[in-house]
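Undergrad: Okay, got some structures for you below.
Where a number appears in this text, it was derived from the coordinates with a stated rule and is not lab data. If you're wondering where the values come from, they're calculated on a predicted model, not measured in any experiment. Cβ atoms are built from the backbone, for glycine too; each structure is taken alone.
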Structure P
Amino acid sequence: MLKGYKTEILPTAEQQNKILRSIGICRWLYNEYIARNKRLYKLFRRGCLDEHQKYFLSANDFDKFVNHHLKSKRQTS
């Protein structure tokens, strides 16, 4: 027999703000990942990429891109 438990959380206003920001960041990252892969695949289909360039960005490569390129851009601006 399986049991289920309901849990209610009552976050403070500050905690609600952090939760919503985290969800927003996750949504942006997911959408950006999909958009980058679509752009790369379109370039591949058009023949703009050679055989050695990637036409699919793995999650690990995207993580490196976000952590290195986007964060360094943000710090310089």
Structure Q
Amino acid sequence: MTQQIEFKVPPFLFIMVFWIWFGWFFFAIFGGIGIIAFPLDLILDYFYRPRPRSAQEIAERKVMLRRKCEELMGFVRVLE
């Protein structure tokens, strides 16, 4: 002889528990993928990190930027 226990659950509680289970399920799937991908991200971040620039390279970039700004300002003055 089996006995059954019946629980009356309000709808909002049922919906909340469903979404908790749903979130846990997807967290288990995508969290596992993230744990595997994390070391690879760290390795790639190390290889593609910004490198320090020499003073000469910075000076060349400043000159190039100044020329570009002067060129753009010339276009603006022509349009006025």
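Undergrad: If you work out mean count of other Cβ atoms within 10 Å over residues 40-47 for P, Q, which one comes out largest? Working shown, then result.
TA: Values: P: 12.1; Q: 8.9.
Comparing P, Q, the top value of mean count of other Cβ atoms within 10 Å over residues 40-47 belongs to P.
Undergrad: If distance in nm of label points 7 Å out along Cα→Cβ at positions 16 and 64 comes out at 4.2 when worked out from the coordinates, which of P, Q was used? Intermediate results must be reported in sequence, preceding the final value.
TA: Working: P: 4.2; Q: 5.9.
Structure P accounts for this read-out.
Undergrad: Turning to a different aspect of this structure: Taking helix-only ellipticity at 222 nm (-39500 (n - 2.57) for each DSSP H run of 4 or more, over all residues; to 500) from the coordinates of each of P, Q, which one would give -28000?
TA: Values: P: -20000; Q: -28000.
This value belongs to structure Q.
Undergrad: Now for a different question. If distance in nm of label points 7 Å out along Cα→Cβ at positions 32 and 48 comes out at 2.0 when worked out from the coordinates, which of P, Q was used? Working shown, then result.
TA: Values: P: 2.0; Q: 2.7.
Label of the source structure: P.
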